[in-house]
Structures are given as structure tokens and as C-alpha cells.
Structure 1
Amino acid sequence: MKGNAKKSTMNPIRPTPAAYHTDDSYWHLLTAEDGSVYVLVNCEATFVSYDTLVKLNYEELRDYHGLGWLSIQHLANRINYFVDDYNSRRITGPLLDAAIQASKH
């Protein structure tokens, strides 16, 4: 050891994945005519569920192109659990209606 460094001990953490972490039935990845990519997430609250549509930003598109399904699964879980973080990006109106219709096919 160099200098005054103390010997540290590390212990492994092994998180157990919950079934909902790998369930992708509650989100849909969609593309618009202009090539924009959106994720439609069926969010769950205490007594209600509702759809949230978010357009992928540059970083999310980069993650999607590099990591594929895993990045969208992660994003969908974030939107579901931290929906307030995405309020400013939520899309409503005709585009949301079109996304809901497209997700039913």
C-alpha cells in the first residue's frame, strides 16, 4: 500500500431482478412519419393506469442504437417509476391518440 491508504474491504451485492424488470408488455416503441422515435408506456399508479408518450432524445436514441431492447426497457421502467421526471416531455393530444392506436396492432 502507498502512503496513508487504508486497506479496504469490498463485498459483492447481488440484486435479485423482479419479474416486472424484464416484462416488456407494458411499453411500445413507435416511429413517426418524420423518423422520430417514441416510447409509449402504460404507467401504473395506486388505483389507476395511464399511458405516457415520450419522444426519445439524443442520448436515449444513442443508447437504443447501442444497447437495443435493454435501453428501452430501462427507459420504460424509469418513466413508469419516475414519471414526474418526464412531465415536461410528455406528449398529449392527437399524437398520443395515434400512438395508442398503433400499439393495439
Structure 2
Amino acid sequence: MSGPETYAVLTRQQWQLLNDTIADLCGAAGGSREDLHDLAVGVLETCRPAHWSTQVADGPARPLWCRAYEIIGALAHLADAAPHDARQIRRLSVDVKGLAEHMRDFPDRGSDTGDV
């Protein structure tokens, strides 16, 4: 099986503009369609070349977000390479669960949001 066919190539500037547009559309909807925003951003992230690394500022959240982007990449790779491989899906689910636990246990450092 060959990989997905490339239909368009975006420059980094075009990719960023599309990413910003998706965020603007979500904001214009008052957050009521966050599900579509998340789906669009997820698709866009799977198209981002690895060398266009997302900049995460140094700080306590940096390891969390680095791990999140690593898992996003693994999920995208799985979707392309072995979308029906139950063994790989279950293996990756362990990483996703670990990330979720890391996010749930992330220390509150005076943020303005309460517990979920």
C-alpha cells in the first residue's frame, strides 16, 4: 500500500495562515463548534512537516506539549501506515492514556480555570 497522495503543497506562511483562520472561525462561532476546530487543527497538524516544529516556550508545560506533539505525530503516522492494525492501535492507546493522565495531573499554577 502506498502512502496518501499529495494534492497540494503549502508554504509555511500558508500553513500558518490556515491555522490562524481555523482559530478565527472558532472564535467567530463563540466556541460553539470547538469540535470542528479541533478536527481541522488535527488534520492540519498531520500535514505539518516535522522540521516545522511547533515552538513551545520554556517553562513547566514544555515537556507536556512536546509529548503531545510527539503523540499527534504517532497518531498521524498510524492513520497513514496501519489504520486497521489493532495491535498498533492498542499500543498507541497506552501513550495517549499516559498523555491524558499527565494533562489531568498537570499542576495548577494560579490559572484562572478550576478543576475539570
Structure 3
Amino acid sequence: MTLGRYIAQKRQAKGSSQRELARDTQISNATISRIEKDGITPGNATLKALAQRLNLDYNYLLALNKAIDDEPEIRVIQRAVKKMNDAQKKKMLNILKASFDDLFEDVENVE
């Protein structure tokens, strides 16, 4: 599970909206959204605020965050994705799926 998905899942389990989490942590709503969509990698201060508000293990969040940071290929892809518009993201996903179909079995082609 990705860091963003984990945070979103825990937030939803607590019945909190992104807006409420943003207010309670003093992190912008846009930043919360981008974290949950794995669009950005949050810094340690942000992770600590999220861990405190959602009663999560800070060290576990750090480990999830570090797992992403340890792979330079992933960082390159993340930087590229941040620059893409929606059409480019869909095209990239379809190319990856076509090239590595066995790894993307659970992903349908995106139109």
C-alpha cells in the first residue's frame, strides 16, 4: 500500500474529510489531496502532523515514505508525472499496461 492510500484510508476510517484534516493539521487541503493521491512526497514535519492527528505510528509513515525515496527510478517517474497533464498521465498508464501487462492486471485501459 502506498503512503497516500494508507493516509486516505485511515482518515476515512475516522470519518474525517480532507478539509477537516487540513484544518486540524494546518496543512492545506490541496496538499492533503496531493499526498493522498501520491502526487507529492510529504516532508517529516507534515508526516508528524498527520500521524498525530490520525493517531498513526509516525515511524511507520516514515518507513512508507522512505520506501518511495529509496528507489531513484521511482523519483524520476514521480517528477515526470508531476509535470504531466491528465491526458499524458492516461497515455503513460496505457503504455505501461501494454508493456508490462502482467504487472498491471488490475488496471483497465484508461480512455
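Any read-out appearing in this document is the output of simple, stated calculations on the displayed coordinates, not a laboratory observation. Not measured: the values here are computed from a predicted model. Cβ atoms are built from the backbone, for glycine too; each structure is taken alone.
Points worth noting:
- Structures 1, 2, 3, by mean projected area of the Cα convex hull in nm²: label with the highest value: 1
- Answer label among 1, 2, 3 for the case where distance in nm of label points 7 Å out along Cα→Cβ at positions 24 and 80, calculated from the coordinates, equals 2.8: 2
- Highest-scoring label, criterion being mean count of other Cβ atoms within 10 Å over residues 8-15, among 1, 2, 3: 3
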